[in-house]
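Okay, got some structures for you below.
The numbers here are math on the coordinates, done by the rules we state, and not lab data. The structure displayed is predicted, hence computed values, not measured ones. Cβ atoms are built from the backbone, for glycine too; each structure is taken alone.
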Structure 1
Amino acid sequence: MPTSWRARLVDLLYPLGAAALAFVLGALVLAALGVSPVEAYAALLRGAFGTRNALAETLVKATPLLLVGLGICVAFRGQVINIGGEGQMIVGALLATALGLAWPDAPGWLLIPLAMAVAMVGGAVWGGIPGVLKAYYNVNEILSTIMMNAIAVQLMNYLLRGPMIDPVQAQRASQIPQTAALNVAYRLPRWVPTRLHLGAALAVLLAFAVYFWLWRTGWGYRIRAVGYNPHASRYAGIPVKRYTVLALVLSGALAGLAGMVQVYGVNYRMITDGSATGFTGGAGFNGIVAALLGQLHPLGTIPAAVLFGALLVGANAMQRAVQVPSALVTALNGLVVVFVVSSEYFRRRAQRRRLLEQTRATPPAPARGPSPR
C-alpha cells in the first residue's frame, strides 16, 4: 500500500474511531439506565434505514448537512473557519421565500432555479461580510460569523412576525411566526410517497462539483494554497486576501442553498420558534462536524452527512422503542459531535509527526564542489 494511501487511511480512522468511542460511551449510559444497548442501537438502525420511508427521511435530514458541509470544506481548505452556517441558511431561505411569495404565478421551472440563485447570493453576502472583515481588518472570523448568526435570527424573527407573516396568522390572537405557503408548483419534485426530494440529488452532484473545483481548477488550487501557507502563496503572487474572502463567500453560498432547499423541499413555507434551530434544525453546526468526519473532503462528506442524518432520524425511533429520555438522545448526538471534533486535534498531531519523521528520514542533498574549469 503506498505511503500516501496508508496515511489517508490512518487519518480516516481518527474521526471514525472517535464516533465509535462516542457510541461506546452512549452504550455505557444506556446500560446504566437499565436499557439494552444492543436493543437500543438496533432500534436506531431500523428507524434510520429499516424501511423505504425511514431511508428517505434519513436522506432528507442529510441534505442540508451535506450542503453546509460542502461549504465548510471550501472554507477550511482556505484556512478560514465558518461558524455562520445557521445565519447563512436563514438569510438564503428568507430571500428565496420572499421571491416565491412575491411572484406566486411564475412557472415552477423558472422560479425554482431563480430561488436557488437568490438564496446562494444571500448566503454568499452573509458569509462574505466576515470574509472581508477577516482579510482586510484581521477580525476573527469565528466571532464575526457567530455574531452574524445572531443578526440573522433576529432578522428572521422580525420578518416572520411582521412583514412576511402569513396573513391568516396575522388575524389570530395567537400568531405563529411563519410565512404563507408557497405555490404548489414551487415544490421540489419528490419521490412519492416519501418526502425525499430533488435537493438530495442536487447536493450529491454539488459534492462532485466542489471536489472538481477544489482539485482540478486554478481557483481551487489557489484557495488550497492559501490554506496551506498564506505567506508562500503571497510570495508566489496569489492575492491571499481575495481568496480568503472567496472561501467564505462560496461557503456561505452553499449554506444559503441549504436554506432554500429546506423551504422548497420540506416545509414549503418558512417557520420558526424564535431560535435558529427552529428553522435549521442545527444543520449549520452539524454540517461542520459532518465535514470534519469526512476529512474536509467533499466526497467524504457525503457518507458523513448520511450518518448524522441517520442519527437524527434513528434517535427518535430509539427513544420510542426503549423508552429512554429525550435528553439522552440529544446527549448521544452531542457525544458524537464532541468526539469527532476533538479527534481533529489528534489527527493534526499525527500528520505533523509523520511529516517530521519523513524530513528526518530524507538524506540531505550532497554538497556540490566547485565546477571544473
Structure 2
Amino acid sequence: MKKIAILGSTGSIGTQTLEIVRDNKEFEVIGLSAGANIKLLERQIREFKPRLAAVWSEEAAHELRLRVKDIPVKIVSGMEGLMELAVLKETSVLVTAIVGMIGIRPTIAAIRMGKDIALANKETLVTAGHIIMPLAREYNVKILPVDSEHSAIFQALQGENRSAVNKIILTASGGPFRGKAKKDLESVTMEDALKHPNWSMGKKITIDSATMVNKGLEVMEAGWLFDIPISDIEVVIHPQSIIHSMVEFVDGAVIAQLGTPDMKLPIQYALFYPDRKPLKGEKVDFYKLGRLTFEKPDYETFEGLQLAIHAGRLGGSMPTVYNAANEIAVSKFLKKEIPFPEIITIIKNCMERHKIIKNPNVNEILETEQATYEMIESR
C-alpha cells in the first residue's frame, strides 16, 4: 500500500489525483490540503478518510472542524499546517498540486524527510530550482514531474544516457489565440481567454496558456528538471496536443511521448513510477486523428514566452519576478481590472525594474515575490 499526501487536493490536479486513487486500491491518502473550498474538502475527507487535513486560514479550519467533528481527522492551518502535512511520517509520496510559491517550503521539508515528490507546482522549480534539485540529489529523493510536457520528457529519457541529449522540444497547443495578431488581443475578454481548445484546467493556468506564459514557465522548469541549458530547449506549436513533448539526441533520433490530452496519464505515471498500470479513458485513434501539425511560436504576439526565456537565462531572482508579476497580473485580469495585453506589460515592467539577486535563498525568493507584488500595487 503506497501512502500519499496531496497539497492542493481541491484543484484540477488534486481532484484528478483522487480519481486515480479511487480507481486503484494500492493507494491510501494520509493527508489533504485546500485553500478555501471547504465544502469539497469535507467531501474528500469523508470519502478518503485522511489522518490530517490542512487549510490556509484558521477561520476555514474552524469551520472545517465543525463540519467533520464526527470523523477522526486532525485539522490544521497556515504554513505550519502545510509543513505538518508535508512531513507526515507514513507518506512516501507528496503530490504538490498547490498553486504558487506557497509550495516551496513544504516541498523542501518533504525532501528532507526523504519523500518522493510528484511535482505539479511549477513555481517551486521556476523560482527555487537551484535549491530543490541539489537537495533532492542529496536526500536521494525522486522529483516526478506531473505536467504533461515534463512527464513526456521524463518518459522519453527512460533508459537513455542523459549526456546523449541534444535538445528538449516542448510542445504547446498555442492556446485559444493561436494565429492572432498582437492587435487582436486588445479586445480579448476573460471568457475568450478561458476557452482552451484542448485542455480542461483551472482558471489561472488557462489564462497562462492563453498568454503562453505557461509555456515560458515550463521552459524554466524543464531546465532544472533535466539539467539542461535554456538555450537547448525549443518550443514548437502543436495544435492537436497529441505529442506532449520530445527529446532529440546527438545522433538525430527524436523520441516523443504521445497520448490524448488527459492529465490523468502523467499523474498516474508519477504515482506508479516506474510501473505502468491500465488507465480508463480515451486512447489515441490515429485513423480518426489523420495528421499532426507543427508551427513556430509567434514571439512578437506572445511576448510573455520570450520574456520567460530571457528571465530563465538571467537566472537568480529574475524568474521569481516573472512568476510573481504574472500571478498578480492574471488575478487582476480575472477580476476584470486590466485588459488582457496588460498582463505582459506588467511582467515586462517588473523585470525591467528588478535588480537581480544571483543565488537567492528561500527568504530572498519570498521577499522578492512580496517586493514584486508591492511594485505592481504602487503603480
Taking distance in nm of label points 7 Å out along Cα→Cβ at positions 77 and 253 as the quantity of interest, name the structure among 1, 2 where it is greatest.
-> 2
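One of 1, 2 was used to compute FRET efficiency 1/(1 + (r/R0)^6) of positions 189 and 349 (r between Cβ atoms, R0 = 25 Å, to 0.05), and the result was 0.00. Which label is that? Kindly include the intermediate steps, with their values, before the conclusion.
Values: 1: 0.00; 2: 0.60.
Source structure: 1.
Consider the structures 1, 2: one of them gives -0.56, -1.09, -1.23 for log10 I(q)/I(0) by the Debye sum over Cα atoms at q = 0.09, 0.13, 0.14 Å⁻¹ as calculated from the coordinates. Say which.
Values: 1: -0.56, -1.09, -1.23; 2: -0.50, -1.11, -1.29.
Going label by label, the one that fits is 1.
Which structure, out of 1, 2, was relative contact order in percent (Cα under 8 Å, 6 or more apart) derived from, given a value of 15?
Values: 1: 34; 2: 15.
It must be structure 2, since only it matches.
Here distance in nm of label points 7 Å out along Cα→Cβ at positions 101 and 357 was calculated and came to 0.8; which of the structures 1, 2 was it taken from? If you can, show how the numbers build up before the last one.
Values: 1: 5.9; 2: 0.8.
Source structure for this number: 2.
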Value -25500 of helix-only ellipticity at 222 nm (-39500 (n - 2.57) for each DSSP H run of 4 or more, over all residues; to 500) was derived from the coordinates of, among 1, 2, structure 1
Given a value of 3.7 for distance in nm of label points 7 Å out along Cα→Cβ at positions 85 and 309, point me to the structure among 1, 2 it was derived from.
-> 2
